[in-house]
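These are the structures in question, set out in turn.
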Structure P
Amino acid sequence: MRKRLLKTDAVIAVVLSFVGGMLDVYCLFNFNVYATLHTGNMIKLMTHLLDGNFTAFLDTTFVIIAFAVGIFLTNMYENSRKKRDVRELFLISTGLLLLAGLMPCDAVPGELSAWKRASAFLIGLEGAFLIRSFMRFGEYAYSATTMTANISRLVTVIHKRVTKQDTSQNYAITVYSMIFLSFLLGVAVGYSYLQHAPTASAGFLRYYGYNLILLVPMACMLVLYRMTRPVEGKA
């Protein structure tokens, strides 16, 4: 039997990294915040405060709170008494992205309206489910969206490979490298689309042209749901 290049948990990490890169560039372009990179959001938070831009300060705070609420909800979900199939996290992510995509972009990129604030909040929630969904499957300490952590871990496994001649680290090096490339690909695809997104002065494309890119991460979530086996959550 032909040996698979990547195990299922690594494939999930690679796909979620692609989704994370795409969602982060979508949020940065459309909302001027990040979906999952909350170190960046914290920097924005303080600079907005120091600049006296209190509207942007509150909007950024809103997204950080949305992420925190999402993490709280995923912990409640995973520790519920009733056993659940944690693949449902992928379905919840798809639902959140669908709702976010239904919110019209009725303000220019970088500015927020009431609808766009609701969309940003939903994607902030989705960022939490995106991260937690991988954590329930990961065999290694991969991070689907936090590239800072992955760089640190990659250098650590390279050090072990070089200094100890530990060939068992080759697999981890391969996966980390693919995660980086996948994240960059997600950013590139998202940014390229948003730069050339179909728009119109009126009608559907005026309000939803940018949101069409969300169909891609929705499709990725459904593919991951189909490709993974049921894994029970905590009782």
Structure Q
Amino acid sequence: MQAVSAPAAVFAEAPIAVMKRVEYKYVLNRDQLAKLRLAMAGRMQEDRFGLTTIASLYYDTPDDRLIRASMDKPIYKEKLRLRSYGRATESSPVYLELKRKYDGTVYKRRIQTTVGEAAAFLRDGQPAPDGQIGRELVAFRDHYRTLVPRFLILYERTAYFAPGGDLRLTIDRNPRYRTERLELTGSTEGAPLLDDGCVLLELKVQSAIPLWLSHALSEAGIRKTNFSKCGEAYRRDSFRGRGLQEAS
């Protein structure tokens, strides 16, 4: 691939390039989702994107150093992913994201780029853009040295926001994964990560969960979970690998 003479023209800061918030996750069945929707009426608005297919390509070292560390539930953990909204093309915008979590608070840094330029940055050591986020991406890449695609996580997301507040709520349907054909430009098929009829609810706030929502979650019997799409994909993939070894 030809060297990029002006990397800042290829990479660009996303509309929201830096995010800091607390995230809470819940797995809901159909009945619980229906009750939550009733409580949300008049309080939460669907964002302008509506139902969106999200695909995230997670990178790791060849020995799964990042995901294995994350599974141990440390006070600090970090991930690197390349995310697209809808199926990507070679020229459509995608987002290279660093996601870090420290003591329950999530910090995200992301840069807008393309599939090819992101791969060249990670595989061939091409430059990142100037600025703090670019330096963090370079430091992450150089620290782990060899980063390869490990999981492709896909789901259909509807996002909601509270007008005038900082609460954001997302509902992810049909979360799924695969460990082959790891590209954002291909199929959106994958093996399921949740039982049929269940969805993943995520609450993202910068302060506290509103009282009305706390009551709604309690009345519907909705409890917090440590569910991680990437962690569940790793668990299922490891279990599948053990099963294949035992059968051989």
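Since every read-out is calculated from the coordinates, none of them should be taken as a lab result. These figures come from a predicted structure and were not determined experimentally. Cβ atoms are built from the backbone, for glycine too; each structure is taken alone.
Given a computed value of 3.1 for distance in nm of label points 7 Å out along Cα→Cβ at positions 25 and 41, which structure among P, Q does it belong to? Traced to structure Q. Have a look at P, Q and say which one yields 2.9 for distance in nm of label points 7 Å out along Cα→Cβ at positions 89 and 105, as calculated. The structure behind it is P.
Work out the source of -23000 here, i.e. which of P, Q gives that when helix-only ellipticity at 222 nm (-39500 (n - 2.57) for each DSSP H run of 4 or more, over all residues; to 500) is computed. Going through each structure in turn, the value belongs to P. Here FRET efficiency 1/(1 + (r/R0)^6) of positions 121 and 225 (r between Cβ atoms, R0 = 35 Å, to 0.05) was derived from just one of the structures P, Q, and that gives 0.55; the source is Q.
Comparing relative contact order in percent (Cα under 8 Å, 6 or more apart) across structures P, Q, the highest value is found for P.
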